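K.L.:
There are structures below to look over.
What follows is calculated from the coordinates using simple rules that are stated; it is not laboratory data. Since the structure is predicted, the reported quantities are computational estimates derived from the model, not experimental observations.
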Structure P
Amino acid sequence: MLEAASNTEKSPCDSEVKSPPLDTRRLSCFIAVAETLHFRKAAERLHMAQPALSQQIRRLEEELGCQLLRRDRRRVELTPAGQALLDAGRRALVHLSHATEAAQRTAAGQQALLRVGFLSPASFSLVPEVLRRLRAEHPEVHLMLREADSTTLLEEVRLGGLDVAFVRGPVTASGVRIDTLRREPLVVVLPSGHRLARKARVPLEQLADEPFIGFPRDTAPSLHDTVTGMCLEAGFAPTFVTEAGEWFTIVSLVAAGLGCALLPESVRTFTREGAVYRAIAGHPRHVELAIARGPTPPGPSLRACLRIVSALTSVDLL
């Protein structure tokens, strides 16, 4: 049970502090909004309709007797009570996840657990082989997998909700150890009927007048900045007409003719009718695939995972 934090403001909270049991779904909804400060983006992350998300937040505020968010048409911000609930709520969900996992492991007769986070398209290349070898060499390890964006994964590693995560770099995070594993170039994703689709290598400056589709900067900062930097070096600033939180959504929007995109080369393994992948002429920038973990010495399950990753990448992680 969590208790709502007291609020010094006169209007957001009732005069009497309440401590009802919190619904974990509503808490998860609040955390998504609090982390993105955007109802639409939070609804996309949770795969739910925005009106339903707003209703969950209103009910949570009613239950707690506190205003958690200030919102108008242009912005969303946390109240002091909302910030307190965000910090405590994150810890509560991590502890609840640990308790659930412990019960599941006991029921399954398994003693080892490894919680692995990853983002696509990293899942296309290194991650499946790591998991395959880990399963073959250490069948006693129970794998809990979590797919999300790099920002979310790093935060979950920091809070202890994940043991290890594969993220895009270059990136830094307080309280998290990050090691670069490999680098890969970006490629251009074009509609198959595009005037440049017949070229084997596309000069970036020829995309100057094209609409771009990409990830929001708050979920993929390193990739977003790399794409923007490449375009600026080519003499233009990219015009992002649409943003999406998933790589396959971006490719699908390109296939629909809504624009072009620059994505890591590993997306080539995803075939989508109407979209083609082309190399960038010249010397394109690279993005990194990195592995993130907590600062404490790894336990047996994580050590086994790191040993396999080291063997596959020739990067010393132990």
Structure Q
Amino acid sequence: MLFDLTDLRLFIAIAELKSMTRAAERLHLSLGAASSRIKELEARFGVRLLYRESKGMQLSPAGETLLAHAQQFMQQVERLKSDMQQYNNGIKGHIRIFANTTAVTEFMPEVLGDFLVSHPQVDVALEERLNHDIVRGVQEGTADIGIIAGDMQVPGLEVLNFSTDRLVLVTPANHPLAGKGAVLFSSTLEFDHIGLHEGSTLHHFLKRIVTESRQQLKLRIQVRSFEAMCRMIEAKVGIGILPQSAAQRLSASMAIALVDLDDPWAVRERSVIVQHLDQLPGYARELVECIRGWGKGSAGGAAK
């Protein structure tokens, strides 16, 4: 036999982590055992699959081909496990989701709370990623499901819109912009801003908007959460751009004001992206329907 499932899982992990050591740790293998498996895999195929470079382990052209097939093969294995689950309750499923900041912090906890109660045999890994990393992760099979917002190019993927995401300006209660009905983002740039951390989708989105308009964003401080942003805004450290859902929730307990943004990009479609919905394991398809159902409900309306 050319390979077994452990070989494929190890190879996929190395491609993702770019490290033999970290991949071995993920699969609970010794470094020597992992190295031997890769050497045997290369010997069986008769080609070089990996190169060790300064940036870590890199795939050869043959390795890229093997990765694509390995990811598809493992997805089919997961689907087989799901379909057989009705005959054996001991089988557990696993779903990996890449999502943007708002999804991870605002609505996926609610969605997953309901889903996991009704699917006790399924484990979920939810990771915050930038939009382009989410798309690439689903394209490459690193993630089963992606959740993005805005106009993204997603060649070769199925796109399922499920709700609307609106960005708003948040200011201290007595700020000069607080009484405005709506403002342009450009009119906020004279004030200090509170931003999310560098790895957040929202930070990268606003950074791109400012760069394209050849303006500057005066970031006074960057924090890790929407709640921390609003606390800084309430303390009059600056103003900030937040999803309306988060801003409305936090405004109930803080002295802050919400102002509509009059920019077309402030309203963005939220979408679930997958390679092939009908090829996902049954439990993963059910989770997609849970996300779409949330979007159709009162909690996932346009105000979100």
Structure R
Amino acid sequence: MIEVNGLTKRYGGTTAVKDLTFTVHPGRVTGFLGPNGAGKSTTLRMILGLHEPSSGTVTVGGRPFRERPRGLRQVGSLLDAHDVHGGRTAMAHLSALAAGNRIPRRRVEEVLREVGLVKAARRRIGGFSLGMKQRLGIASALLGDPPVLIFDEPLNGLDPEGVRWVRDLFRRLAAEGRTVFVSSHLMSEMEHTADQLVVIGRGELIAAESLAEFSARGTRSCVMVGSSALPALEPLLTAEGATVRREDGLLAVTGLTAARIGEITQRHGIPVHHLSARASSLEEAFMELTADSAQYLAGGTR
């Protein structure tokens, strides 16, 4: 478990992270989202003890990470796939990490096999593609078989097969009871992978909730209604304060719940053959709910 309480980080007159409080629970994949410049990387580095907070606390498994000897047995992380010595081989890189954390040598071969780098194990890392470096970074994170795993943009450079492999890997790790915390800008992948979300903007918390709850907060969440009497139903719904639009032969209704729409149609004797809630996509909800927190905007200035 990762517990963040009142976490703040200032650089001179700039506050990169402000009073963040959230918990990342085991047994779930938790996505960490935010616009560019939101403070995600700074937060991850404070969790790992690489940056000292200006105030607040962060613990992993009940203790600050810096207090844990042989850290790879407690937390595995991938923050920057390029942060490796290009002159070393993949085998040498992982072997050095294993030796420093008292991890058995056989584990190096196991993780190389798991990430699909056995054939490249004795090649120099400087010749690796970005996707191969991502796989090596994931291997490094898995090396100590830790209960907590943290990944920053792990999908960059991966081909579709690699993306699917990572998605399945994260789900398997969470199913094993591990804490999996993943920062990514790929909303479509987070929509297929994450169970929970932590969303920040300008260093402050916007949401810490399930993916379904966050998506439902978008104004594009609606109830789809099908009826043979749509012309009669539409003014009844707008009279109740709903916003109604036609979409593929149905009414897309915002501002009323499905239960309330059912009551209205029943009261007025209007037949209904379709009634379903449709949440905003994660991307739609994210763009809407973080609009005021975006540091860089295309097409204009704020």
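K.L.:
Given that Cα extents along the principal axes in Å, for residues 71-246 alone, derived from a single structure, equals 73, 31, 28, which label among P, Q, R identifies that structure?
P.N.:
The read-out was computed on structure R.
K.L.:
OK, next. Work out which structure the value 15.1 belongs to, where Kirkwood radius over Cα pairs in Å, for residues 119-198 alone was derived from one of P, Q, R.
P.N.:
Traced to structure P.
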